[in-house]
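There are structures below to look over.
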Structure P
């Protein structure tokens with residue numbers, strides 16, 4: 001039986017890796033999710049036949065827990081709105097970290113013997129106790145940090161709350177957590193373990209609270225990687241190869257994605273975590289010059305209908321308005337008028353990695369019309385019209401031109417190089433980072449104010465008449 005279980009774990013690992021590879025392309029992403037899901041089912045079923053499960057008497061409770069959790073996940077996933085998808089990802093990722101931390105806590109508490117003088121390290125083994133503590137702190141930080149990220153994305157917390165000298169608080173909490181870990185490692189009592197987890201949870205909160213909304217996609221990716229790492233450590237503690245492989249794959253891919261996203265913003269991960277970027281505009285940021293020039297949906301539609309080349313830049317506002325289907329209807333009409341239309345996606349557009357790709361795929365936009373920033377940035381200069389719907393910070397020329405801006409140095413879509421720029425926006429406010437967008441005041445920019453769903457619907461009616 002043991003050999004069959006290990007072979008099942010190996011097959012599950014292969015499915016995880018193939019699924020992750022398939023998820024790297026929108027064309028095969030759905031298939032990748034299915035493969036990874038089958039791998040997870042196989043791993044769970046195989047675990048129930050693992051040798052260490054022998055003698056366990058709460059299999060009924062395990063089955064009930066799986067049924068409740070699976071039913072709840074299916075129900076919420078079916079009902080979640082596209083605008084709420086980042087919140088759901090943050091919550092589910094946090095629960096994974098919390099589960100890893102819970103396993104670590106149980107494992108460590110099993111090693112407590114109180115007055116007999118046996119330490120946790122001696123009872124569990126030094127390597128197991130060490131990895132349990134490491135997995136505990138990483139899982140706890142991922143859990144509490146992800147819950148804060150969820151609260152920010154769901155607008156239950158301010159986008160950022162700058163605590164005075166928050167770096168020193170983080171350093172102090174990290175040092176306290178390390179000292180409590182050493183105490184827990186060398187004692188047989190449960191109190192140090194409980195204090196250790198309390199400090200680790202607080203550390204996750206203090207790390208995440210000052211981080212601004214513009215950095216949330218990177219933070220969620222980082223916590224996803226930390227959850228994977230914690231799960232891998234728990235796999236070693238439990239002697240479960242499937243957890244080791246799955247956790248390692250998730251941790252490695254999550255860290256790679258995190259660094260790629262940080263690179264896309266031209267910032268280091270340390271700067272994102274500890275600078276408080278996105279909290280508020282810097283004091284030295286220069287004011288935007290000029291006035292916003294407004295046009296109606298009808299005039300904007302005529303500009304696109306008689307253009308040769310149009311590039312559409314979607315953002316979170318498109319998801320909020322649920323206007324992706326109407327937008328694709330308009331694009332199909334423009335294509336019938338022989339207008340060359342493409343979509344440009346910034347790496348950190350939306351509230352999580354790939355958010356805009358998923359949104360457009362939901363509307364049926366063909367993958368060959370969607371281009372990443374690196375692929376399309378040189379084409380803006382020869383484009384007649386750029387239509388921006390709901391995007392803000394990722395098209396702000398201050399990132400190139402204003403050294404006093406908090407987003408200076410972040411690569412952006414060079415939409416301002418186009419002949420004409422149309423911006424569909426609900427109001428005149430700043431972007432999610434709190435930075436004023438200088439693009440809106442440029443001579444070649446026209447603002448189309450209103451709800452994106454209604455604005456695009458009016459554009460559709462106008463284009464039909466061309």
Structure Q
């Protein structure tokens with residue numbers, strides 16, 4: 001029986017790894033999710049049999065309630081709210097890891113040595129991820145519009161971090177009284193909140209990825225505490241994949257991970273100049289924009305979160321089809337952090353039926369933009385902001401961008417002013433060769449489709 005159970009864990013681990021591999025491409029993402037789901041079912045069943053756990057009724061009830069809630073939420077949540085959904089579920093994973101440690105440690109740990117150290121460390125990491133993911137959720141949901149900083153924040157954060165470390169050492173040393181554990185978890189919650197509060201909106205994709213990696217690591221550590229191979233394997237794989245993604249995302253933002261998460265340990269910076277002051281947005285009518293598009297040789301479309309909010313991807317694809325009928329070459333340009341999480345725009349375009357070979361990444365499309373007659377920006381902002389190249393004092397300076405300003409003409413579909421999720425003004429929108437169609441993405445694309453029929 002032991003051999004069969006361990007084989008079950010191995011099968012679950014293989015399915016998890018294959019599932020994560022499948023999620024690396026939109027073509028295979030659905031199959032990858034199916035494999036991961038099957039793997040988790042296998043791991044849960046093996047764990048039930050292997051441990052001979054009691055309270056089966058309560059655990060099954062919790063599984064049913066959690067599964068139903070997750071299924072309902074998953075079916076109803078729009079793609080525009082998927083980033084905060086990821087933050088929410090990731091936070092639940094970190095909280096679960098912290099809760100496992102709390103249950104094992106309350107009343108005195110029954111293990112010692114390395115498993116105890118890893119269990120206490122996993123409790124800290126998981127609880128920080130739980131609290132930080134909650135703050136990230138409020139930012140992505142729009143309930144918190146600006147980073148929160150105060151002059152003494154670096155000292156407060158440093159003190160809270162030191163207290164958390166000291167309490168963790170005390171727990172490992174044997175001071176496992178409930179008040180000490182309670183203070184330890186309270187310090188971890190405070191640290192997660194304080195670290196995440198000052199992080200700006202433009203860095204949220206990196207934060208989500210980082211907390212995902214942290215949750216995986218915490219689960220792996222708690223697996224050692226429980227001597228559960230499935231938790232160790234799953235947590236290690238998720239932690240490794242999340243760490244790699246975090247590093248890639250930070251590199252795409254031209255930041256180090258410490259620069260992102262260390263915002264709360266640095267003194268608040270003075271507001272930076274963006275180079276956009278004094279410019280005027282110059283409007284354009286749909287017919288004039290359609291003429292510019294319809295008689296172009298090459299058009300590069302740069303979608304962003306505004307397209308996602310308006311659920312305009314299908315209408316944008318219809319616009320592309322109308323342009324191709326007129327012999328216009330059309331390409332999509334996707335920034336690594338377009339939207340609110342990695343791959344957000346790619347999924348939306350795939351959902352609308354856009355061929356994969358029509359979609360280009362930043363490195364591929366930038367050399368082509370000087371030859372483009374029109375760069376059509378739909379709901380994007382920070383990822384096309386030339387301040388990242390030209391204004392050393394800008395908060396986003398150094399971040400690689402799509403060089404939309406290098407196209408011969410720029411058309412922008414947006415509803416109003418020039419600030420993006422980072423809160424930085426965008427001088428592209430007031431450039432001499434830029435015109436703005438003041439509509440949301442869906443209305444703007446629909447009116448362009450109709451106008452193309454008249455030109």
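What follows is calculated from the coordinates using simple rules that are stated; it is not laboratory data. Computed from a predicted model, the values in this text were never measured in an experiment. Cβ atoms are built from the backbone, for glycine too; each structure is taken alone.
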The value 0.55 for FRET efficiency 1/(1 + (r/R0)^6) of positions 136 and 360 (r between Cβ atoms, R0 = 30 Å, to 0.05) was derived from one model only; which of P, Q is it? Q
Which one of P, Q has Cα extents along the principal axes in Å, as calculated from the coordinates, equal to 84, 50, 32? P
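Here Cα extents along the principal axes in Å, for residues 312-351 alone was calculated and came to 34, 16, 12; which of the structures P, Q was it taken from?
Q
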